[in-house]
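Presented below are the structures under discussion, each in the form of structure tokens.
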Structure I
Amino acid sequence: MSFGKLIADLRTKEGLGIKALAPRVGITYTYLSKLENGRAFPSADVIRKLARYFEYDEDVMMLAAGRIPADTLEILQRNPQEAIAFLKEKFGGAARPKRGNP
């Protein structure tokens, strides 16, 4: 699910309009509208504020926004081959053979 759709769905479930939610998280309603419509890219700070407001998992919201949480990125960088192989095995996709290996 895209970040914008996620925010719009959460907002709608709370029964809030864009103009009501925006000041509660410290942004303008025009910016919130752009986020929901995929015309703006949220900062990590805005993602945190929205996650806190909706009591939603910040890491999941970061991923929806196309950002990798810092601790997850560190794991991936420390163990790139193992992490990629694990993810592909667990969730689908064929792991590419290492260069020089059949």
Structure II
Amino acid sequence: MILEKEINALVKKGIYKDKEKIYADALRLFFRCRPELRIEAVVELYISQEVSLAKASEIAELDMESFKEELARRGIKIEIPIPDKKTFEKGVKALLNNNDYF
């Protein structure tokens, strides 16, 4: 396939370090041209709990409220993770030990 030969030529020429860098660059440009597909991908990452709400909005290049609105438009409920007791107590202890806030 000519596309694979072109990719190999770019690596051989030293323009890219490896094929993965080419794929990442190509995908970045693809999403720049098709931002709606970036949102589709990010919504799927959020639904499958691979990224947090904050990370998803960052990847989608939307502010948090706009991303929440996108989820609501799709009928997707926002899940707020509840920490287990040990994690919660650790967080409270860390806050209480940081006197800058009190």
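Every read-out reported here was derived from the displayed coordinates using simple, explicitly stated rules and does not represent laboratory data. In this text the structure is predicted, and so the values were computed from the model without any measurement. Cβ atoms are built from the backbone, for glycine too; each structure is taken alone.
For the read-out semi-axes √(5λ) of the Cα gyration tensor in Å, a value of 39, 21, 12 was computed from one structure; give its label from I, II.
Comparing all candidates, it corresponds to II.
Of structures I, II, which gives 11 when relative contact order in percent (Cα under 8 Å, 6 or more apart) is computed from the coordinates?
It was calculated from structure II.
-18000 is what came out when helix-only ellipticity at 222 nm (-39500 (n - 2.57) for each DSSP H run of 4 or more, over all residues; to 500) was calculated for one structure; which of I, II is it?
The structure behind it is I.
Please compute distance in nm of label points 7 Å out along Cα→Cβ at positions 3 and 43 for structures I, II and give me the label with the greatest value.
II
Ranked on distance in nm of label points 7 Å out along Cα→Cβ at positions 59 and 83, which label among I, II comes first with the largest value?
Checked I, II; max of distance in nm of label points 7 Å out along Cα→Cβ at positions 59 and 83 sits with II.
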